[in-house]
Structure 1
Amino acid sequence: MPEAARVLMPLPARDFDPTEAAISWSVLTGQGHHITFATQDGVAAACDPIMITGEGLDPWGFLPGLRRLRLVGLVLRADARGREAYRRMAASAEFRAPIAWDAIDPAAFDALVLPGGHRARGMRAYLESAKLQAVTAAFFAARKPVGAICHGVLLAARARDPATGRSVLYGRRTTALTWQLERAGWRIARITRFWDPAYYRTYPEAAGEPAGYMSVQQEVTRNLASAAYFLDVPADDPHRRRRTSGTVRDTEDDATPAFVVTDGNYVSARWPGDSHTFAHTLGVVISEG
């Protein structure tokens with residue numbers, strides 16, 4: 001792998017998670033790698049604005065005059081590190097001049113990063129893109145480093161190996177946004193954001209489906225060799241409380257809240273709180289690749 005790797009980061013046109021994309025960009029560019037962004041139409045993307053401002057996550061958030069009065073929103077939005085990283089990324093030349101999804105040539109890149117985001121309005125086009133699924137499959141087939149976090153793992157799970165028809169994650173160990181974390185955000189938002197109760201659920205269950213059936217964890221697991229290949233924080237992990245609370249995020253200097261899984265050239269993580277550790281781990285895999 002070249003010292004300065006060419007890293008592809010596809011994004012939806014809007015509503016991706018700012019922390020997962022921007023911390024990955026910040027860490028990997030800080031290591032000397034070059035990031036190329038790709039969006040559906042080749043126009044600069046925009047993250048989920050709620051994750052920056054926190055506006056609209058409180059019970060009065062639908063009222064224009066009260067939106068800026070934030071309590072729950074200040075807790076659930078991206079933290080200061082994520083917001084600052086997004087500000088810098090959004091101002092960068094590479095972010096402002098993405099290529100189009102249809103212009104992606106996997107052979108032109110050394111590694112792939114798949115950030116997540118949960119807001120259905122923008123994320124579904126990304127998660128359901130046949131082009132991005134094919135691109136992801138090509139990276140796996142070429143044994144190039146791939147990193148996926150949160151809903152990004154769902155995109156990888158939907159990518160099919162053309163030789164077998166199975167998911168590219170079949171036979172691999174992975175984590176992703178867990179049902180515990182997804183359900184916790186959903187339970188809060190359907191009360192505080194009562195006018196849009198499915199805000200934290202990209203794919204709500206249909207009538208007759210059990211709770212969690214359309215969660216990221218369960219769909220990813222249905223694409224694996226067995227349920228045992230989906231990994232979460234072990235019960236005896238000394239940092240289990242910090243890693244599963246959904247309230248503590250990792251930093252450059254503290255990886256104890258994070259949970260990241262590496263399987264060969266594939267790195268996965270659960271949510272924005274894993275982003276620093278996820279990006280540094282992927283950086284190691286890229287350098288060793």
Structure 2
Amino acid sequence: MTAPGLWLSRLARRGPLHLTLGLIGLLWLVPSVGLLVTSFRTRPDIASSGWWTVFASPGFTLQNYREVLGAQGMVDGFVNSLLITVPSTLLPVMIGALAAYAFTWLRFPGRDGLFLLVVALMVVPIQMTFVPVLRMLNALELSQSYVRIWLAHTAFGLPLVVFLLRNFFVLLPVELIEAARLDGASDLGIFARVVLPLSVPALASLTILQFLAVWNDLLMALVFIQAPTALPLTVRLSQMLSTYGTEWHLLSAGAFILMGSPLIVFFSLQRYFVQGLLAGSVK
């Protein structure tokens with residue numbers, strides 16, 4: 001078969017699949033595009049016409065972002081979100097990687113039972129644990145610090161991290177681990193010099209997922225953050241919603257500011273994220 005014929009044959013086989021995936025992607029993208037366009041429109045334009053009309057008569061303004069960023073507490077909320085999200089992402093991934101290595105390559109009594117217990121914790125609704133965890137953190141006198149929400153996000157995120165990383169570590173070549181042990185490497189040395197470099201895609205994928213979960217979290221922030229000066233951007237935006245319930249130009253700008261950091265993190269680590277999703281799919 002000639003090259004053009006081969007290309008047409010592949011197009012005929014894969015065309016419907018690619019078209020379907022493209023339509024699904026477009027449906028997911030349309031709300032985000034609408035939010036972005038709305039965030040640059042004036043209040044009268046939003047009230048009088050839909051966001052799609054902007055393509056026929058463009059009219060954009062940056063005043064919405066100036067008002068949102070100038071609103072009381074919004075910049076502080078952005079900084080607070082970073083102070084909450086970065087440690088709450090790194091801690092469970094680091095601790096979970098160590099635990100997953102232990103469950104995979106170390107031998108100790110009760111290992112399998114303990115791993116099953118960790119996996120079982122994933123099915124426990126976090127809402128059931130808020131009261132006892134909050135009372136415990138209050139007893140430790142952590143009511144006015146970020147440490148309480150770091151510990152909460154770490155505890156609730158660890159079971160999934162341990163489960164996924166353990167399944168990834170099992171796929172690593174046993175020969176590499178055995179060769180490192182024969183060379184006299186300690187378990188910590190094997191973890192740092194062999195396992196971690198081979199697990200970058202999985203670690204990056206989990207980092208993205210944990211970052212998105214913590215950054216977009218509202219419920220735990222409302223429960224575990226009591227100091228008004230430490231409220232993250234999600235809480236500030238919810239307060240803004242109650243204050244400016246009909247100010248859609250301000251709400252859309254604030255929502256897109258909230259989306260900005262996760263988008264930057266995702267696109268920065270997108271290559272590793274795809275590799276992590278495909279890890280283990282083929283031998």
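A short reminder: the numbers here are calculations on the coordinates, not readings from a lab. Model, not experiment: these values are computed from the prediction. Cβ atoms are built from the backbone, for glycine too; each structure is taken alone.
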For structures 1, 2, which has the highest computed value of mean count of other Cβ atoms within 10 Å over residues 43-50? 1
Given a value of 19.0 for mean count of other Cβ atoms within 10 Å over residues 179-186, calculated from one of 1, 2, which structure does it belong to? 1
log10 I(q)/I(0) by the Debye sum over Cα atoms at q = 0.16 Å⁻¹, for residues 19-58 alone, calculated, reads -0.56; among 1, 2 the input was structure 1
The value 14.8 for mean projected area of the Cα convex hull in nm² was derived from one model only; which of 1, 2 is it? 1
Comparing relative contact order in percent (Cα under 8 Å, 6 or more apart) across 1, 2, which structure shows the greatest value? 2
For FRET efficiency 1/(1 + (r/R0)^6) of positions 75 and 195 (r between Cβ atoms, R0 = 35 Å, to 0.05), which of 1, 2 scores largest? 1
Which one of 1, 2 has helix-only ellipticity at 222 nm (-39500 (n - 2.57) for each DSSP H run of 4 or more, over all residues; to 500), as calculated from the coordinates, equal to -10000? 1
